[in-house]
Structure I
Amino acid sequence: MTLFTFHGDLPSLLSRRYRPGPRVELLLGRRASVKDAVEALGPPHTEIGRLVANGREIGFEHLVLDREEIEVEPLRPPVDVRTPTTLRPAFPDIRFIADVNVGKLARLLRMLGFDTAYRNDLSDEECAATAERDKRICLSMDFRLLKRSRIVHGRLVRESDPLAQLREVVELYHLAGQMRPFSRCLRCNNLLEPVAKTTILSRLEPLTRKYYDAFERCPRCDRIYWAGSHREQMDKIITALAPEQP
C-alpha cells in the first residue's frame, strides 16, 4: 500500500472515488511509475509541480514502492517553462497550443501577443503531437488530453469564463510583463506587419479612411487591423491584467 498526499487544489482533481482526499492509499497490482499512479487517481501530470517520496524529490519515471509516502504538490506561480526542473525540461520560449474547449482563450492570448496555435478541428492526437514538436504549453479543460505523455508543459484550465481563463494563465506563467498587445493576427496567429494607408485605401470604409492613418496587415490572411473603437474594450482587459502596460 502506498500513501499519496495531494496538496493545494489537487484534491479537487481527484477521481470521485478518491475524494475528498487529500490522502489516498493505493494498492498497486503491478509496478508502475509515479506518473501513471498519480494519473490513475485523477490529476494529469501537467498539474504536478513537485513530487517527494519519503523525503526525497523524485521524477515522473520513479517506480512506486510499497509502503512509500508520496507528496504530490501543484504547480505554483510563477511558472517559468524556460527553467528546467526535476519533472520537466526547459522550453526555449513561451508558446501555447489551445484545444477546442478553450478557443476563446486562444484568441485572447493572441490579442496579448502570445504565440498561440489553435484550430477547432484538431484531434487530441494532433494537439499532443503539435505540443511536442513545437514545444508548446498545452491549454485544455480535457483531463484525458493532458494525460498524454507527449505533452510536457500544460494547464488544465479551471475557470469557465474566457476572461477569467486569461487571468488564470497570465498569473500562472507570470506573463504580465511579457505582453505585446495587438502584435498578432487574431485569426492566423501570425505577427502583423505595418502597411501604408495608400496601399489599402480602396479596402477601407469611409469613416475609417477619414479618421485613421496607422494600419497593420496579416501576411497570411491579408486581414487589416487598426486602433478603432473596438480596441477600447481590449485596452480595458489589458489594463486590468497589467496596469503598468500602456
Structure II
Amino acid sequence: MNSNLLNYVLQLADNGLIYGHRLSEWCGHGPILEVDMALSNIALDSIGAARSFYQYAASIEGNGKTEDSYPYLREVTDFKNALILELPNGGFADTIARSFFFDAFQFHFYTALCHSTDKQIAGIAEKSLKEVTYHLRFSSEWVIRLGDGTEESKQKIQAAIENIWTYPGELFEPSVEEKALMLEGIAPDITLLKSSWNDTVARTLEEATLQFPMSKADAWHHSGGKKGIHTEYLGFILAEMQHLQRVYPGCEW
C-alpha cells in the first residue's frame, strides 16, 4: 500500500467533505431562495467529489474499507482538511469570504491536478473542475455584489475578508505526502499556485471596491490541518456527523 498516496487522497476527500458539510448548514437558512439552493448544490458537489476520493482511498487501503469508513469511523486527529473549512459559517458575508478564498484555490488546484500522473485522481479532478468553475463564479460574484452594494454590506464583507485572511495560507503549504508525490508527478506543486490565487483574489476585490489586505499578504497563517491538528469546531462537526454510526455500528439505510 502506498501510504503517501492514501493520505493525500484522504486530504483531498476531507476538504470536500468538511466544506460541503459547512455549506449544507445553510440549507433552509439562505438570505434568498436562489442563494439557499445554490449553496446546497455546491455542498452536494463538494461531498460528491469527497465520495469519489474516499472510494479511491478504500481501493488503495483495502482491508474491507469502504467510502463510509473514513467520514464516520475516524477520530478528529485523523482528518486532514484545511482549517479554513471547519470554521463556523458566521454571517452570510463570512461564508462568502471563506468560499471565495477556497473556491479560488480549488479552481487553480484542480486545473493543475488534471495533469496528475495518477489517472484516477486526474479523472476526479477533471470532473470536479467543471463544478468548481461555477463555485468560483458564484462566490466571486457575491463578493462583488456585497462590496459594491450598500455601506453595510461593504463593511461586512471587508470585515469578513480581514478576519479570515490568516487561514488561506495553509492551502499552499505542502504536506510531507504532497512533497513526496510531487516528485512522481501525482501531486502538483501547490506553492506555485499562490501567485495565480493572489491575482484572482486581487482582481475580484478591486472590482468589488474592497481593500486587499496588503499588510497581511505574507503574514503568519494558521496551519496544522493536514497534520491532524484542528480547531475545536471540527470535533462538533464530527460529533453530529458520526453520531448514528457510532451508536448503531454498521447500520445501513
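Bear in mind these aren't lab numbers, they're just calculated from the coordinates by the rules spelled out. Everything numeric here is computed off the predicted structure, so don't read it as measured data. Cβ atoms are built from the backbone, for glycine too; each structure is taken alone.
Which structure, out of I, II, was semi-axes √(5λ) of the Cα gyration tensor in Å, for residues 100-139 alone derived from, given a value of 19, 9, 5?
The structure behind it is II.
Work out which structure the value 1.00 belongs to, where FRET efficiency 1/(1 + (r/R0)^6) of positions 124 and 148 (r between Cβ atoms, R0 = 35 Å, to 0.05) was derived from one of I, II. Numbers along the way, then the final one.
Details: I: 1.00; II: 0.45.
Computing FRET efficiency 1/(1 + (r/R0)^6) of positions 124 and 148 (r between Cβ atoms, R0 = 35 Å, to 0.05) on every structure in I, II gives 1.00 only for I.
Of the structures labelled I, II, one was used to calculate distance in nm of label points 7 Å out along Cα→Cβ at positions 84 and 116, giving 3.0. Name it. All intermediate terms of the calculation are to be shown ahead of the outcome.
On the way: I: 3.0; II: 1.9.
Considering all the candidates, the number was obtained from I.
Ranked by FRET efficiency 1/(1 + (r/R0)^6) of positions 4 and 28 (r between Cβ atoms, R0 = 30 Å, to 0.05), which of I, II sits at the highest value?
Working: I: 1.00; II: 0.15.
Checked I, II; max of FRET efficiency 1/(1 + (r/R0)^6) of positions 4 and 28 (r between Cβ atoms, R0 = 30 Å, to 0.05) sits with I.
So if we calculate relative contact order in percent (Cα under 8 Å, 6 or more apart) for every structure here (I, II), which label has the highest result?
Going through I, II one by one, relative contact order in percent (Cα under 8 Å, 6 or more apart) peaks for structure II.
Hey, P(r) over Cα pairs in 5 Å bins from 0, in percent derived from one of I, II reads 1, 6, 12, 15, 16, 13, 11, 8, 6, 4, 3, 2, 1, 1, 0; which structure? The partial results should precede the final answer.
Details: I: 1, 6, 12, 15, 16, 13, 11, 8, 6, 4, 3, 2, 1, 1, 0; II: 1, 6, 13, 18, 20, 17, 12, 7, 3, 1, 0, 0.
This figure was derived from I.
To which of I, II does the computed value 13.5 (mean count of other Cβ atoms within 10 Å over residues 20-27) belong?
On the way: I: 13.5; II: 18.9.
Answer for the origin of the read-out: I.
For which of I, II does distance in nm of label points 7 Å out along Cα→Cβ at positions 12 and 44, calculated from the coordinates, equal 2.3? It would help to have the intermediate numbers written out before the result.
Details: I: 1.6; II: 2.3.
Structure of origin is II.
As an exercise: helix-only ellipticity at 222 nm (-39500 (n - 2.57) for each DSSP H run of 4 or more, over all residues; to 500), calculated from one structure in I, II, equals -20500. Which structure is it?
Computed on structure II.
Taking FRET efficiency 1/(1 + (r/R0)^6) of positions 36 and 196 (r between Cβ atoms, R0 = 25 Å, to 0.05) as the quantity of interest, name the structure among I, II where it is greatest.
On the way: I: 0.00; II: 0.20.
Comparing I, II, the top value of FRET efficiency 1/(1 + (r/R0)^6) of positions 36 and 196 (r between Cβ atoms, R0 = 25 Å, to 0.05) belongs to II.
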